[in-house]
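Next up: the structures, one after another.
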Structure P
Amino acid sequence: MSKLTTKNTDVTLTAIDARLVRTPISTPVRTSFGVMHDRPTLLVRVTDASGVQGYGEVWCNFPVCGAEHRVRLIESEIAPRIVGETFAGPQACYQAMNARLRILRLQTGEPGPISQAIAGVDIAIWDMLGKRLGDPLYALLGAETHRIPAYASGINPVGVLDTVAQARSQGHRKFKVKVGFGEDTDRGNVKAVAEDLKEGERFLLDANQGWSPEDAMQAMRWIEPHAPLWIEEPMPVDTPTASWQALKSATSIPIAGGENFLLRDEYDAVTRAKWLDFVQPDIAKWGGFTECLPVARAVVESGLTYCPHSLGGGIALAASAHLLAAAGGAGLLECDVNENTYRDEVFPLDLSEGWVTLSDAPGLGINVAAVEREFT
């Protein structure tokens with residue numbers, strides 16, 4: 001049961017600030033559709049009338065130039081619409097942001113960036129509220145545990161076994177490998193990882209929308225004997241539902257997706273029709289806590305598995321962890337194992353034998369000093 005029903009959750013923001021941090025990396029992060037040559041982290045700071053501050057993060061990986069644009073959206077379009085007004089709680093503030101930016105979404109044709117900016121502000125408001133009330137967010141939202149299972153993510157197509165070994169040494173026992181780089185490369189990597197697994201370990205696959213329905217169907221045939229835990233985004237997100245249902249019927253491999261949905265209706269539709277087995281909203285990309293928590297709980301109640309998507313910085317990872325704990329179910333926390341020193345400083349993982357343990361610090365429990373120095 002959430003503690004919110006007995007708490008004062010009014011929100012009156014006096015300031016919203018945004019900062020972009022670009023962290024250098026030695027090895028680019030590769031997907032089937034693009035490459036990251038650094039690790040961008042778009043930080044959001046909100047200040048409440050009580051003087052308490054909270055921190056959020058906005059998804060901003062692609063395109064490279066898009067991160068700076070999202071900073072401007074927060075400063076010029078979101079902050080002026082909500083600063084100085086009192087809302088009955090984070091949910092009311094979130095609804096106001098969506099309503100007041102509706103026409104801008106339509107005019108610009110930018111529902112994604114605007115939703116991402118709103119999500120980051122929402123995360124910051126919830127962090128602020130947790131600090132103000134003195135509770136870690138997982139407890140404030142009614143979690144029954146502060147210990148959640150995790151998996152290593154973002155494993156590039158080059159040097160796969162070296163990356164798996166490194167992740168294993170860090171405490172991971174599940175490993176997600178990227179595919180969609182041509183059948184020869186994909187076959188070699190899948191076979192190598194499947195044969196390298198130790199007792200109690202599993203592997204997962206992510207195609208990042210890299211295959212057509214025909215290619216996905218063909219790939220399932222050679223992947224299936226290796227028995228991955230799931231195949232993620234094997235087709236573009238806008239592929240007709242009938243093709244998703246056909247793929248699901250044709251394979252025993254569980255299918256994951258949802259990080260690129262733009263509407264609550266899309267999550268509701270897949271929860272009803274069950275053409276995904278694992279549903280993966282990204283809290284920093286759409287919905288924040290306000291929308292993602294009810295979506296996650298509906299997914300769990302429907303018999304599917306909620307797994308947060310996260311490939312960003314430390315605040316997004318922390319928010320995903322608290323959300324997963326609060327949602328319940330058997331989902332896994334996505335932990336990007338690519339180089340990102342700033343992410344690791346902001347939210348050092350307490351990871352052991354494939355499990356992450358959250359602290360009892362109020363709010364998100366992040367390293368505030370590491371975030372705050374970017375605002376000075």
Structure Q
Amino acid sequence: MAKLRDAGLPIARFVLSQPTLHPELRAVAYNWTEAKPAIVELRLPHGVETTQIYLSSPTRLIYDGTDMVRRRLEGDEEPSFPILQELKAEGHTDYLARRLVLTRGRSAMMAISTRRRGGFTDGDLAMLDAVLPSLATVLELRMVWNLTSTLLDTYVGHGAGERVLTGQIRRGSVETIPAVVWYCDMRGFTGLSDRLPGPFLIAVLNDFFEALAEPLGAHGGEVLKFIGDAMLAIFRIDERTSEAEACEMALVAAQLAVQGMRRLNRRRAGEAKPPLDFGLALHVGEVMYGNVGAPTRLDFTVTGPAVNLAARLEGMSGQLGRQLVVSSAFAARCPGEFVPLGRFPLKGMAEPQEIFAPA
């Protein structure tokens with residue numbers, strides 16, 4: 001904006017809007033005004049396109065395919081759009097919105113307004129026409145980067161996505177890291193899948209995973225994958241997070257997940273739906289973190305004995321009548337009180353394992 005203003009374009013307000021491919025967001029807008037020159041980012045959720053604010057705005061016309069919307073704001077005539085009425089009341093004299101044509105049929109929108117008497121001149125518009133192709137190119141590059149980051153965050157997790165973006169994409173590219181391993185699984189899912197139609201079953205899974213993943217993410221955990229009705233996640237131990245801190249964060253998240261499932265089941269009871277049950281196990285140890293899979297289809301995940309042990313512990317939780325169990329290693333390293341539930345042979349484990357539960 002500074003360069004355009006320095007070149008003589010009398011911009012008082014600038015808005016750049018772009019659609020985005022994001023599970024929670026419909027679009028992102030960037031607003032600039034001469035009164036507050038810092039750019040403000042607005043994240044617009046899905047559904048914004050059905051609101052009255054959007055439907056009664058020039059933005060809708062642009063995204064419906066109109067190339068340009070221009071309205072003079074001087075004079076006695078009342079503007080037809082509410083946003084233009086606000087701009088006129090603030091002393092703006094001219095408004096211009098333009099569609100930015102991107103690749104693959106995509107569009108973005110740029111809107112500017114001025115307070116200069118007489119509005120924009122033909123020379124102003126010619127200057128704007130000259131910079132629009134460059135602006136569209138820069139915006140497209142930013143959109144591609146944001147799209148890539150969003151897709152990786154959504155489908156492989158934030159931490160794994162960052163590693164992929166930095167070039168860790170070779171099959172077998174793994175490192176051994178210390179981490180808390182979280183493994184949980186819904187109980188009775190086979191029976192549900194036999195009884196419920198597909199869309200209802202997916203809704204159950206979404207509710208189930210949301211109740212678990214929300215506290216996990218809020219306390220530093222990273223969901224790595226959903227395996228049918230199971231979820232695998234880690235809490236990394238590094239220079240910023242000690243072993244005890246990671247264990248404590250995982251335990252707090254797990255206890256909040258148990259509470260979240262209770263709330264979900266109260267809601268389901270009010271809807272005359274059966275309750276959902278689950279088991280969750282926490283273990284701490286070293287895992288192999290990186291790319292595993294076929295040459296053309298890789299999975300960024302964790303593997304190793306620590307992951308196997310967490311899965312086996314979760315399998316025992318139902319027999320022990322507990323929703324949350326932890327390994328002896330976790331109980332020894334996590335602040336808090338734990339009660340021993342006994343030593344049990346676990347499939348694939350050379351020695352019986354002692355299992356604990358939070359007191």
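Readers should treat all values here as calculations from the given coordinates under stated rules, not as data from a laboratory. These numbers come from a predicted model, not from an experiment. Cβ atoms are built from the backbone, for glycine too; each structure is taken alone.
Worth a mention:
- Of the structures P, Q, the one that 0.05 was derived from, the read-out being FRET efficiency 1/(1 + (r/R0)^6) of positions 138 and 178 (r between Cβ atoms, R0 = 25 Å, to 0.05): Q
- Comparison of P, Q by mean count of other Cβ atoms within 10 Å over residues 26-33 - largest value held by: Q
- Taking volume of the Cα convex hull per residue in Å³ as the criterion, the top-ranked structure out of P, Q is Q, with the highest value.
- Which of P, Q leads on FRET efficiency 1/(1 + (r/R0)^6) of positions 106 and 146 (r between Cβ atoms, R0 = 35 Å, to 0.05), largest value: Q
- Sorting P, Q by FRET efficiency 1/(1 + (r/R0)^6) of positions 122 and 266 (r between Cβ atoms, R0 = 41 Å, to 0.05) from high to low puts P first, with the largest value.
- For mean count of other Cβ atoms within 10 Å over residues 218-225 computed as 19.0, the structure of P, Q it came from: Q
- Once relative contact order in percent (Cα under 8 Å, 6 or more apart) is evaluated on every structure in P, Q, the highest one turns out to be P.
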